[in-house]
1. Out of 1, 2, which structure matches 19.5 when mean count of other Cβ atoms within 10 Å over residues 41-48 is calculated?
2. Here distance in nm of label points 7 Å out along Cα→Cβ at positions 153 and 257 was calculated and came to 4.7; which of the structures 1, 2 was it taken from?
3. Comparing relative contact order in percent (Cα under 8 Å, 6 or more apart) across structures 1, 2, which is largest?
4. If distance in nm of label points 7 Å out along Cα→Cβ at positions 105 and 201 is computed to be 3.6, which of 1, 2 is the source?
5. Match the computed value 67 of percent of Cα pairs over 14 Å apart, for residues 89-176 alone to one of the structures 1, 2, and report its label.
6. Quick one: helix-only ellipticity at 222 nm (-39500 (n - 2.57) for each DSSP H run of 4 or more, over all residues; to 500) came out at -20500 when computed from one of 1, 2, so which one is it?
7. Can you spot which of 1, 2 the value 22.8 was calculated from, given it is mean count of other Cβ atoms within 10 Å over residues 73-80?
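Derivation of every value follows stated rules applied to the coordinates shown; laboratory data play no part. What you see is a predicted model; the values in this text were computed from it and never measured. Cβ atoms are built from the backbone, for glycine too; each structure is taken alone.
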Structure 1
Amino acid sequence: MKFAIETLPPFMMAGTRFIIAGAIIYIWQMVQGVKPPLAIHWKNAGIVGGLLLLGGNGGVVWAEQIVSSGIAAIILAIVPLWMVLLAWLWQGGKPPKGMVIAGLLLGFIGIALLVKNSGGEVSTTSSQWIGYIVVLFSSLSWAVGSIYSRVAKLPSAPFMSIAMQMLTGGMLCLLFGLLTGEAGRIDFAQVSARSALAVGYLIFFGSIVGFSAYIWLLKVADSAIVSTYAYVNPIVAVILGWALAGEQMTTQDAVAAAIIVVAVILITKANSPKTAPAVSPKGELST
């Protein structure tokens, strides 16, 4: 995301990214013959999209203008904790098991160690603290949206639901960008190739692949297990940096990664995943 907002304003970039990805999936679903969504579906998709993509993703994109991605990763590591607590208190589930709590703590420690090894430091300037607060709010917004998406009345075809969430969330991001004057900051002549490529990457891998997989998993797996993405993503970033960009991977990085893997195993072991329902070629859940 850092590369994408080098020469593009954050909310306009995020909105464009999600609208394009959502439109691609929506058209695919219509071609497949999936039933058009109802008004109630659009309303609920707008709520989920607003919480996940405007409040969650959009807030992080904005904050990364002033906060390092490493520190943002540490703050976002609280997402699994939010989701476990919300699933318990909001949905009336069982209290988290000791193994889950241990896994959450280990995961947070692993992320902190990984960022410390990369030289991430917490700044105490007022603007930085605003960024920290925004990321913290975004983590809660993402968790609330994730839990709500599990119970909201949405189309039975999961990919149609995903497309609607991206379309509504993307439109909200664009609207917020317009209201905050971001449109006046766009200069297409100054958009760098790196920003353009980053947006393309985010559209395909971040939205069509990553976000779609995340929303689908929320329907078929325990929320604590799904939330461990917040621990795994930084490891993937370190490995890709080492493999593709020639970045150094230290022994401390390996130790941090091992701690995070143990954390994910603990959380996974403590929560038996639900059996995933079959998905028809049209993207509809079979019952």
Structure 2
Amino acid sequence: MVKHVLKYMEAFPSELEEMVQTNPIAYVPFGALEWHSLHMVCGVDSLKATQICRRSAEMTGGVLFPCVNWGAFSTMRFPFTFHFSKRRLKRMTKQILDQLYHMGFRILILLTGHYPGAQIKQVRKAAQKISKKYNDCYALGIPEQALVADLEYLGDHAAKWETSLMLAINEGYVRLEDAPDGLSFSERAARYGIMGRDPKSEASSQKGEKILDAIVSRLAEAISRVRRTQSIEPFEEIYARYQKELKKLRSPDLSYLFKIQGIEGFGELKSFLKWWILNGKRYKPSNPNNE
């Protein structure tokens, strides 16, 4: 059954007050304003996170807050990409959670569609900190793949999984014909910012719908359990399962990492790391006519 989702931007104070009294769940998507290759729109992270939160809210009820777009850091060095400091987002995240709690919300969901390691850690730590501060507050801070890492989606960038998700959300956000053909992992990354398995040959709306449904249903189920049990444990289980899956990527032979990301052996990994260290993380505003 689809429940009432109250969009903060369209809500009257009386409606928000009623929701706080009856269903005090707040969804806050986090995104980025960042290049996602030539074949996808620049708002991928924000659109993706917002859609996941909206679909989950349709199952649990609650308030959908606007996506936090201006704050992402560790964005890639490609055109039309904005970058901000870690400190800015850390402060903003804490302030958002504190104010939501004092408004009366008790289940606080921070879902980030942009997920460099430091940002994942930041939203998780902020959520865990406020959950410990108030014994009636249950906050979760995760990237979407934390809910489905066991299904071999551990996050990518403009590659198989993000492209599939966007095809499922709105095919108009994807021009798959503009994705590159026949490139290696390191070539896709360096030329187009694609980090992961080849989207042109492997992405599909069917794969996107399947993984999107799993993300949403698992998130909604965890929230329902938290509300039913008045315990943070279901959220802690999500963190633990995600960390368990991430450990597989660090196996001695790196075979699982190669499989998940579509890396063709150690030579290819070396080529990618060389590019990433020299250029990939260096922020330099640019445009297509000024490379």
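1. The correct label is 1.
2. Of the structures listed, the value fits 1.
3. Going through 1, 2 one by one, relative contact order in percent (Cα under 8 Å, 6 or more apart) peaks for structure 1.
4. 1
5. Clearly, the read-out refers to 2.
6. It traces back to 1.
7. Computing mean count of other Cβ atoms within 10 Å over residues 73-80 on every structure in 1, 2 gives 22.8 only for 1.
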